[in-house]
Structure I
Amino acid sequence: MKLINVRDAVGRALCHDMTQIIPAVFKGPRFRKGHVITAEDVPVLLDMGKEQIYVWEPPPGTVHEEEGAGALRDLCRGTNIRAGEVSEWKIELFAACGGLLKIDAGRLAALNGIDGLMAATLRGNRGVQEGDKVAAVKIIPLFIEQEKLDRARLVCGNEPIVRVLPYRVRKAGLVVTGNEVARGRIPNAAPELIRQKLEPFFAECAAAVTVEDNPEAITAHILGMIREGMDLILCTGGMSVDPDDRTPLGIKNTGARIVAYGVPLLPGAMTLLAYYRHNGKEVPILGLPACVLYSKITAFDILLPRLMAEDPISREDLALLGEGGLGPG
């Protein structure tokens, strides 16, 4: 703590709250502890009767929390992320476009493992809209050692921790399977449901067909839609182990690479994910069980944002979904 003339205090941080009294109008803290004094603040302080004030004398090798928060902002802010102004000594980060939020959880944990540093984010691999707050960073003490910020740069490396991948899928093809639907025994609810699910991603169901439980026909329609330029293929119905359910075989017979038949998510455990390589591009094929037609949130909703952003999903990614994968049923 150091006593200096208020006129010499620009750029220095207050070490205690300062109260302003305006008779019959206001009484309360005009400047808070840690506030960095600006040239505009000096006349206000003089009006408050403050010719001399106590300011923090930064310990050697430290920086003020505001500067430190800026360093954390730069470590975290990646593609399609914009930063707000410093507010209450924290900086918030926002999605600059709609897309898939990606968080490097390992490096985020490493950063937060350094005493005095804080970065909090939304959970990754979820869809966000433009303007959504996705993260905030803050220095906990008033001053932070430069050595800790240098260490944070080392553990974070050159790649930012938080980014948004814009949605890229624009056209989806829908193959509705099942004798009961194809023969008109029950209504075909899938096209309207799929339309509603795709709408938030600015994508459309550009091709749709209803076929009986015939694996050869299912295979032919999937391949035909891929040749027509569909970015994503969705197959609804016929995903269980019943002998009449032939959709998994129809997908397998395309020659697609099967990532998993069965995921640790409920509802939707019988979901199948595959990729078919066409013209140098991996086209996802998703086999959807009947639960997507009546459950509000299923495995489909969890995987869809990643598929729409063309973010590859591995078997290891799916295995990690088991924690938190028990839905409302």
Structure II
Amino acid sequence: MRAFMRLCAMAVAAHLGMTGLAHSQADYPTRPIKLVVTFPPGGSTDILARAMQPYLEKQLGQPIVIENRPGAGGDIGVDAVAKSTPDGYTIGIGAAGALSVNVSLKPRMPYDPVKDLAPITMLTAIPFVMVAEASFPGKTVADALKFAKAEPQKASIGHGGNGTAMHLSSELFNHLAGVKIPLVPYKGSGPATQDVLAGHIPFAIVDVPSSQGLIKQGKIKALGVTSTKRDGHLPDVPTFIEGGLKDYESIGWFGLIAPAGTPAPVIRKLNEAFVGAMKDPAIKERIYALGAEATPSTPEQMAAFVKSETEKWAKIIKAAGVKLSD
């Protein structure tokens, strides 16, 4: 009888616990939510988070506390999210590197992007652009390729730094074109763009925000954008695909993540709030001003996209023999 009573008590406790959990999920959120931004204050990711902050606070009824955790290409901030309690009160914005690329670039990772994280929604996508000095006679990436084959000793492609999406975009160009044009790493898009402007290197693959001013002034020439469709900021610039590189696509992107095990109702509520924010006209305009495009999605769509990006870049990284230290 005593054993039976203990079993009954355990069953009641379990039922009450499940009921309490269901109520807590239904009431979510009941306290402030920490949003980890994996890059420093003042950058495009930080600006995006702060642009959405008032809308999110209104929708969710709680303060959104932004915490900048930069370092290691975003790995430090994403690791903090992965190791937090899976209750919806710590979420984060991660970039392509930390969520899909770095697992193939680095010998060790502090977290598993698939097993330790729960996708919530895609946020933004940013294409890159191949630029050349203004005197370059060609107009497309096909012309850059012809130049590289005709005068290989003069050809090189600058990019924003080893392991960046711009570096991998350059590796993808070499891979699909079947060439080995030397790649020159810089500390960001700005220095690479300036060296093209000065004529120190013939080409660079850089981000659109850092280069579009010089492109529109005619001081450097844009040969192609890395997305599958033309970018609204540079509508006259063809894509790499239009320039003859079939299947070429490389974009920088950001997504919203939570720790694995976060309850599905909480994920849904966060998804609705962030997707709503990205559809708000004022926020969409702010995102566009950053040189990006809002790309809201379902959690399932984000999971599928991250999987495809991880597999794609793993092949390119292996073929190119690219490795980074921890």
Structure III
Amino acid sequence: MRVLLVRTILLGIVCWIGLAQAEVAIVLNSGDGTVSLVDKTTYQEIKKIYVGREPHHLMSLPDNSALMVANSVSNDLVFLDPISGQIKSRLSNISDPYQLAFSADKKWFATTSLRLDRVDIYQAEGFRLEMRFSLPKTPSHLVFDPSNHFLFVTLQGSDQLAAIDLLARKVAWVIPVGKTPAGIVITPDGRNLLVGVMGEDDVAVVDWQNHRVIQKIQTGKGAHNLFSMGDGLRFLVSNRVDNTVSILNVNTMKVENTFAVPGGPDCMELSADRKELWVTSRWLRQVSVIDMQTFKLSHVVPVGRSPHGIFFASHVPR
């Protein structure tokens, strides 16, 4: 009996150590207000943690010391341990944070307020509100230019793209970009913006210095979010209506490949070896894992309601 008890205790310790060492994928369940912690080795959800109302997007702090989750309805930011996913701290009185961005010089932190039609810009050190801009309508995703001079914001409700001049502290220009724009990134050379245009099923290429759309690249119905593959060459585009993801080469400005991802693919995370793509499937309450060698669905991970943002530490370079 004593031997059996000892073996049981040892087995429990081994299992606990294995769990503690397992890499965790962190998934935001916007509809439940929770974070799912998923063991990346077993593709199983370990636990759910309540973080706040409508967590949509997340990003690392510049020094990677914490993972920041934006709760748009709770009006706060929650800081998680990027390895374990456990809550470290909370910052209140951040008005309706939806999407997040830091400037390259780490001076500015910006959030879009999707419900309130505005963009808030904070001093990154201390998160003190510095500037607030009303932008019609429905500001969604955002990105800073490499020189830290401009902040670009997609306006889903008015089919436009806005540029905020951080030095002059004013909206510099607003241009039409296509119906219902969403995700936005800047090309590695800093010359152009890429915007996912959901209502026109394409990626708009924007010459931001001359304030004009110079090209439209068809990817798939509901072209929504863009994610760098970390090689300075290619971006992934989630096509939510088509249930596909496309690979866009920025040297040729052509689609290299498109593959199936079920359930309204949205946010993405790519493993450091580029062998696995993890995608939140908004309509299926799951994360879909794609084998990037075969471009086939390899694993399905049930999570919470309306999964959105996703992160794990062993990702491709940002």
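Figure out for me which of the structures I, II, III the number -7000 belongs to, where helix-only ellipticity at 222 nm (-39500 (n - 2.57) for each DSSP H run of 4 or more, over all residues; to 500) was derived from the coordinates. Don't jump to the answer; show the numbers that get you there.
Numbers: I: -7000; II: -14000; III: -2000.
Working through the options, I get structure I.
Please compute percent of Cα pairs over 24 Å apart for structures I, II, III and give me the label with the greatest value. Spell out each step's value before the answer.
On the way: I: 64; II: 57; III: 53.
Looking at the calculated values, the largest one is I.
Of the structures I, II, III, report the one carrying the highest value of FRET efficiency 1/(1 + (r/R0)^6) of positions 104 and 240 (r between Cβ atoms, R0 = 35 Å, to 0.05). Numbers along the way, then the final one.
Numbers: I: 0.40; II: 0.95; III: 0.75.
The structure with the largest value is II.
Each reported figure results from applying straightforward, stated rules to the coordinates on display, with no laboratory input. Fair warning: this is a prediction, and the values are worked out from it, not measured in the lab. Cβ atoms are built from the backbone, for glycine too; each structure is taken alone.
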